[in-house]
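What follows draws every value from the coordinates through simple rules; no lab data is involved. Here the structure is a predicted model, which is why all the values come from computation and not from measurement. Cβ atoms are built from the backbone, for glycine too; each structure is taken alone.
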Structure 1
Amino acid sequence: MILSLALVALVAVPLLAALLAVVVPRRGALIALLGVAGIATALVVLVPALVRQGVLSLSIGGWNAPLGITLRLDGLGLAFLSMVATVMAAVLVSARPQFAARAGSGETRSQWAFWPLALLLWSALNVAFLSRDLFNLYVALELLTVAAVALVAIEGKAGSLAAGLRYMMFALAGSLAYLLGVALLYAGHGTLDLTLLAAQGIGSGRSGGTAAADLIAAGLITAGLAVKTALFPFHAWLPPAHSGAPAPASAMLSALVPKASFLILIRLWFEALPELASPVLLTLLGALGAAAVLFGSVLALRQSRLKLIVAYSTVAQIGYLFLVFPLAGGDSFAQPWAAGAWTGAVFQALSHGLAKAAMFLCAGVWIIAVGHDRLDGMRGLATATPMTAFAFALAAVSLVGLPPSGGFTAKYLMLTSAFASGQVVWGAVLVVGGLLSAAYLYRPLALAFAKADTPTFAPVSRRLQLVPLLLALAAITLGLASQTPFSLIQIGRPASAVEGLE
């Protein structure tokens, strides 16, 4: 009973908190922090239970799939839920000075809307990590998109509104492709539950649908999710959206939102449709990932604004995630390198979420200190905001993939898989991408630590500087204490993550 309540709480707590923040708007910040406490309590209950019992599942209302909704918690889902909870707690604490209503002053639109939107986004993320039904996942993605678009445009500036509109147009195109693929898959197999689809052996000749229809359906779903993940060349909405939003919103949009659609892709291909994967598809996804790494890194090098550098870095870092498909692909026999590639991609997603949220929150601190995010005004910032400069440097260590960070663990696992499988080209992408990351992240760091002749920076509270430092330290700790998350991720790991796709 307690475990069931804890599973439901992961979705219900942020959703109810969002509704309460609408009803009692001047207490939005307090309600959000109470939501953090509720989610933390649920995770404290679920982590030991998952370790003892293995995969946990709950059929809502007692109705099993395909008639009912099933929530399923495995190690992969719990890892993402924990990362999201950590980032959201940091973001909500950092957002209080900017968005909390103040006594004796009128409440602005952004102060009223930020808290329910952030909580709705959190609830949608948790649904995406727990649900097993492709249509329920579609609903979660739509709620996630609506909240994310509103957060982009929350300040009502012309640039933010234009970025939000572009985001919405891309998201709608992705949703249409995804929904059409889901409809085709349902027409051929009569279910949208990932476990039931896997049991039909789609692609093996044992299922009822036709091979052509299944391939078209899977291709449409994959294309729709690629758009929502901002995979190159569908990334055009991401940099203006993430750079134009307030720093706390940017942290959520960059660190968390793309992870939902990526996790659905992982579940789709490694759990539901592993036998439908083909070398052409796997190579195509890997090639798009490699192009994202190179293209995003080169554009990051050319930017003169800090938030745009970090935003284009997200385009590049997302590319690493898609290298899991060719690295875990192969012939029908078991591949000894597939498990390393799969686990490395998961570590990459987790470490990127922590490090990138830390970077955007650091950018928010520096915008307060300088008044803008242009690189030409950042000289000497480390003297005024030492904790923030240290946090940015630690986050950069993880994004570059240097030891002992979580990013190093991710790239080590993926590099090992690349060389073990003889796919040296993907290993080269990882190495070159790391060097480019070091180049574009060195620019703001060098300016921050450079000596300024007459530094005039606005003061920033130490508490606001401490939050991104804790997130950056978490990204480093993910590598230092990697054995625990490594073991957790393996609970309920799909067979295709061990044997390889196709």
Structure 2
Amino acid sequence: MMSSPPSPSPTRWFKALRRTRLGEPCLKTYPLECVDLLRRARLAFQAGRTLKESFRLVQLEAVIRMLEEHECDFVDALGRDLHKPRFETVVFELIMVKNEVLHAISNLKKWMQPQSVEKNLSTTMDECVVVSEPLGVVFIIGSWCSPVQMCLVPLVGAIAAGNCALISPSDFTVHTAELLHRLIPFYLDNECFHVILAGISDLPEIVELKFDHVFYTGNREEGSKIAAVAARILTPITLILGGKNPCYVDQHCDVATTVRRIAWARFHNAGQSLLAPSYILCHTDVKERLVQALKCCLMEFFGPDPRDSRSFGRMVNLDIFNRTRDVLWRSGKVVVGGQVTEAEKYIAPTIATDVADSDPIMQQEIFGPVLPILTVNDVDEAIAFINKQDKPLCVYAYSTNSKVISRVMSETSSGSFCANDCILQSMMVALPFSGVGACGMGSFQGRYSFDTFSHRKACLLRSSRFECVTYLRFPPYEERNLSLMTWACTLSQKSQGWCQIL
């Protein structure tokens, strides 16, 4: 068992950040620190430190040790930041990262091997392969709603692909950020991997330091600012952004099972999830049954007063609390919940009906325990409503009719799709976690993380032999040579046809 890591004080800038929040002036010193950390990481990468499979495996195994040996510390940090239950921290933060690491370890050798590709006749005797090479030093910006998962899952992909990385946990979740800042240097290579403590508004300035890739998870507004900086300096970027995730409930469904799965997905982590269903679209004749079942389900999950439940969290800060409360009070009719306690940043699990498309709750991205219900006449209207909005990160559909499920899946566009459940698609390491359109670009998880943090280099390995064929491309150009080259370079032609011409 490894002894506990030392507890160095946070960076000077993070202390300054705290002083600023208390109204005290501070001097920003973090850019200089970031420049130094970036320089060290670049030197380590240029020295080839991360290239060997053995190095990558050691770092990946160290991530698992860190999670196992400090499980209680992560539970405590997330409890202090989000009032997050131990169950949710272990299952949806720690186990998801462990599975990602174990999957990478099991497949790393295969991922690192060059991949052969189809050849034409002119390259039959050559070796044509795609080589995955690391990008260099990447910058990973984590979100506050899943502060461990969204920092470490991309980091696993970066390590597996052979990169160095700077990681910036969200400053909204202070205790989790400080824990990662303290633990990662103790477990991972001190020259290749670094944690910086920065505020969201200062991240564009850090991105300007020029990384080889930027990975961002968070809201659209801040993501667009970071993307603009990255575009200006030609830095490739992956964006996983939030949005409004629709959940269609067909009249042909098991209502009891449906509401349990939707309620769990919407209200875990107090609704602070990129993947939670944002609103329900249901048939008018299902609405009342759905509302009554949701009332019973919330009573079963959290008891008569969710404020006293050990299974229900809190808003991460007063800004998120106020934003959620304000749109709730200006949208629809509250039929379940609605209670708030500002001192605790508590908002009860809330169901709202009679919601209009123009209501604030439907116009803004909501990170909170609020579930609006809208009615539609049929699946056609539901699909039209979904397609009228920006492309979401997820689309969910509940029905016992496979044709309905197939239609919603094929006639809508989203980062992911899940039928008769919610969020579980993100727990499958073999499936990509990705955005599309307004909800982001690029993907990660499993092999997709490895590819995101790799350059797929095309390699053609030729010999100096067979000049009797390759000479055909050289001037002076003749019609006969053109005919022969056309045959040689076309994938659909067979070798015997080439031989007949010769």
Computed 57, 33, 31 for Cα extents along the principal axes in Å, for residues 133-252 alone - originating structure among 1, 2: 2
Given 18.0 for mean count of other Cβ atoms within 10 Å over residues 301-308, calculated: source structure among 1, 2: 1
Comparison of 1, 2 - label where Rg/Rh (Cα atoms, Kirkwood Rh) is highest: 2
Identity of the structure behind 26.4 (criterion: mean count of other Cβ atoms within 10 Å over residues 141-148, calculated), options 1, 2: 2
Which of 1, 2 yields -24000 [helix-only ellipticity at 222 nm (-39500 (n - 2.57) for each DSSP H run of 4 or more, over all residues; to 500), calculated]: 1
Per FRET efficiency 1/(1 + (r/R0)^6) of positions 149 and 365 (r between Cβ atoms, R0 = 30 Å, to 0.05), the highest-valued of structures 1, 2: 2
